[in-house]
Structure I
Amino acid sequence: MNCKDCSAIEPVEDEGEIRFRPFTFVLASALRAAGVEFAGTKNTGKITYTSREALFDLLKLLNLLQKQLDTSLDLCINSKTGKGSAERWVSLDQLEIRFANDNLISIISNHDFTSHMQPIVNFNEEIVGFELLLRPLPQGSVFQPYELFELARQTGFHSFLDRAARISAIETSARLLPKGIKRFINFLPSSIYNPSFCLTHTFEAISRLDQNPEDFVFEVVETERIHDMSHLQAIFSEYRKQGMRVALDDVGAGYSTVEVMSSLQPDYVKIDRALISYCDQDTVKQKAINDILNRASAFGAEILAEGIERREEFLYCRDIGIQLGQGYLFGKPEDKPPANFGFIA
């Protein structure tokens, strides 16, 4: 069950063909003048290559012609063996970024990453859950998670990476956490085109590993403005139909505004660390936090303060009625949970 965006990333082999579109009369004339053999049907052209160097030369030529003809080409590279699981059309710019970052693309395509977990506590200071975060393998290539996701976005692989990261988090939590402990797992709304289809792999992993859906909380992390609120609400609905909960991350910063929160009405609201830092000393931050708290309480959400590093921040959040906390005061992301799940202070 694969769409082109979630399908496996096939390696670019030394022999194969480049298909490109739109295939116009003007472009065909330019290729002929450059001495390139090609074939074409309807709107799509095809060029065979026999070495990686020849492939790169063809890409340089197509890029040059693209600029000269003031057009925009999409390409699909197929290996000679034809093992590709789905057609993946990308722009020339995306291909250039991919080839310039082969090491990171390899990490994405080979799933060379794992999940670490950071404690989430209630305000009796008991661990009640963990957020699962993408991290390098112990002996693997080093990367920054943001860098990896940004590269995936630029090259059209963000749906593949986002799904793989969710599955990694589910498998890690099943292996290391007892049932009854909440597992907060990030997802990118832009990677989920059709919720009832794109989330099937997530739900199947939870079922396959005999996990309780009620233990899972899927949280929106998005660096871009949410343009289609109804689409995100449909994603929330799909998670909830399966017995899971949803969260909105970084509320109070960037695009995760109080208005977005009120429209989506998530089960958990995570207040951004920028508001929590030194909130015990800053009346402006206190006003913003109280506004979030009041609005979220109106639709019954649980509130989680992120980025707590000082005990004074913890005490302030506890005293105004915030239920949950997360931050270095309670623990950094680690490859396994603490030995005891009792009091950590």
Structure II
Amino acid sequence: MKKLIFLLLSLVLVLSACSSEEANVAKATKLENVPDGVQGGVKIAIIRNLPSDDHTKQFLDGARQEGESFGFEVDTMISDNNDAKFQELVAQVIQQDYDGLIISHGKADYSYNMIKPAIDKGMKVVTFDTVAEKDGEKLEGVTETFQDDHKLAELSLNEIASLGDKPRVIKVWFGPGVPPLDSRQEIYKQYEDAGKIETLETVGPTNMQDVQGDVANKMNAILAKYPEGTVDAVWGSWDEMAKGAYKAMKDNKRDDIKLISIDVSNQDINLMREENSNWLATAAVDPYLIGQMNMRLLAKKLAGEETPENYNLEARLVKQSDLKEDTTMFNLNEIVDGWGVSDDHNEPWMDELRNAFKK
């Protein structure tokens, strides 16, 4: 019996060694139709200046899994909305042996200077929700990606405008200086100026390490000022803030006020689906897809291929009334046409890499 077990263990070890050797050979073999710049030990860093929430996790997963499917080594880092920590992380990564960078949510007042050393070093850079501009000059070779923030604002504000004649709104927003929120504010102002909505109050977080709790506390104070029937809607320009507003309205039993937001996560879907939830809709882009698109664009840069200066991802509307009991971020495509799917920036050589590194 012992001899048999020994033989079986030996066979397993041999098969494992063969399998490992085959994988190493596949990774070492140069693929004929694939650009040299995306072959052989490519290292990517993704640095995001937001908390570790559901949206962040899916963005990072989308970028990391797409990169690993190309055979890249991908490291992800977050700085919890701490601008000093964020800039320090980026500076450290630039000093290391990374080939490319994906930068998410850098502020307008420092992003140009933060990213420039990477460009000077010859690294390839793609940004998300970040404007790297100084005195009207942009960094050459950087592709800036965004959700279509104007469309996100338009979709969400149309839902508010449909509630009645000039709905009275509590605006949950902060800025200026945050590129996506600044863009959303541009459309909000248009609706305001056109008399489609009336703004009663504007509230935003000051504690970026607890956005939900901070907004909830501030909304508690604001709601006390407005009797039932005097506020029609809350516009949550970012879902992390909208969740704080939702909690305050629930705690204060203010089901008379409707909540419309931007961005989506599994937590949002669960709250929208709660009994008597007043969270009616949210406009969003699949965060996993955002990560994928950023990685594809970065791969094209590493391959020496042309990439656009800007790329916007198409916005969709997620309505409470369409949600099913089993709806999650991973099957939203069943109720939202086109959710999470795009062949943009996908190249035949990417499919060849995926096949070579398929697990």
Structure III
Amino acid sequence: MNDKKMQTILVVDDSPENVTVLSELLQPDYRVRVATTGVRALQVAASQPCPDLILLDVMMPEMDGYEVFENLRANPQTSAIPVIFVTAMDSMESELRGLDAGAVDYITKPILPQIVMARVRTQLELKQARDWLSNQNAYLEAEVARRMRENELIQNIGIRALAHLAEIRDPETGYHILRTQAYVQHLAESLQQHPRFSGVLSDHYVQLLTRSAPLHDIGKIGIPDAILHKPGPLTVEEWQIMKTHAKLGRDAIEMAECDATRNVEFLTLAKEIAQWHHEQWDGGGYPDGLAGDAIPVSARIMAVADVFDSLISRRVYKPPLPAADVKIIIAEGRGRHFDPDMADVFLADFDFYCDIAHHYPDTPKR
């Protein structure tokens, strides 16, 4: 950091004599590059080795120092290079103009070697400090980004692991969480421009909702195997037990949330979809009989995704239904089971959801 031999100074002056004087003064300690015109100065400043400091004459023909300075600042490659104006004009107005333009210092001719060296050294030390801070900030930003990606990966793996705990209880739904997660993400993104949902479905909300989706059936861990795997219709009593998985799921997530040392955003949506994704638009769902907009947006989106996947996939109690039949059932549920606008947006892109279902089949493709 303190190796001055690696520091480069660009001397710009239309007078060869002045260039020689400054070069001889600086060369014992610094690498010196020179330019005798403004145009050449801009070319040298933008080439390697890039100057750490520029000593810039003000009074030059064709392009004066002020114009050269403006061009340096306009170029991202050279905008951060500190500039010291060197001029025979010793008026207060000239010095203020240079400093107001953004120069770091102002030296008048004839130069005094001790003053020049002291000011050059000061500005180079300041530039080293700025560069060091910039590098440290860049490192810290990269490290923060890396750790955030790592934390997100760990969080996603944890969510998938929890969701699979519920899934392995029912091997016929092996890819259910992947399919429903993909349905939810696409439907939420499609609804972002809809006037009813644009205020809720920000990119951040959609990201959290997509992350939460695999936990919608986590409560099935608490349902007895005899009910969960029953191949035929459930009795009234069994159905009442099956319906408790919604509240069981919410309670499990809420307990995990209580153990967290700080608020975890996606768990709020995870609780919503776990408890209310079986609610229906007309109030005929469970566990709380919510209706219409009282059902959270997250749960309404999950409801469409979950019902579609249940219909189009094989279950222990039924074979998969043809896509055409599933489309009719979703359409018939518009305004009854499903938010009508969500159903319309889903049906408008129905083939895309069928493609997702085919991409993640429960049985391996042959």
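Match the computed value -18000 of helix-only ellipticity at 222 nm (-39500 (n - 2.57) for each DSSP H run of 4 or more, over all residues; to 500) to one of the structures I, II, III, and report its label. List each step's numbers first, then the result.
Working: I: -11500; II: -13500; III: -18000.
That value comes from structure III.
Here Cα Rg over 2.2 N^0.38 Å, for residues 65-192 alone was calculated and came to 2.12; which of the structures I, II, III was it taken from?
III
Once mean count of other Cβ atoms within 10 Å over residues 49-56 is calculated for every structure in I, II, III, which label goes with the largest value?
Values: I: 14.1; II: 19.9; III: 22.6.
For this comparison of mean count of other Cβ atoms within 10 Å over residues 49-56, the top structure is III.
Starting from the value 11: which structure in I, II, III was relative contact order in percent (Cα under 8 Å, 6 or more apart) calculated from? Please list the in-between numbers first.
Values: I: 15; II: 20; III: 11.
Derived from III, not from the others.
Starting from the value 5.3: which structure in I, II, III was distance in nm of label points 7 Å out along Cα→Cβ at positions 73 and 321 calculated from?
Numbers: I: 6.2; II: 5.3; III: 6.9.
Going through each structure in turn, the value belongs to II.
Each value in this text was obtained by applying a stated rule to the coordinates, not by laboratory testing. Because the structure is predicted, anything quoted here is derived from the model rather than measured. Cβ atoms are built from the backbone, for glycine too; each structure is taken alone.
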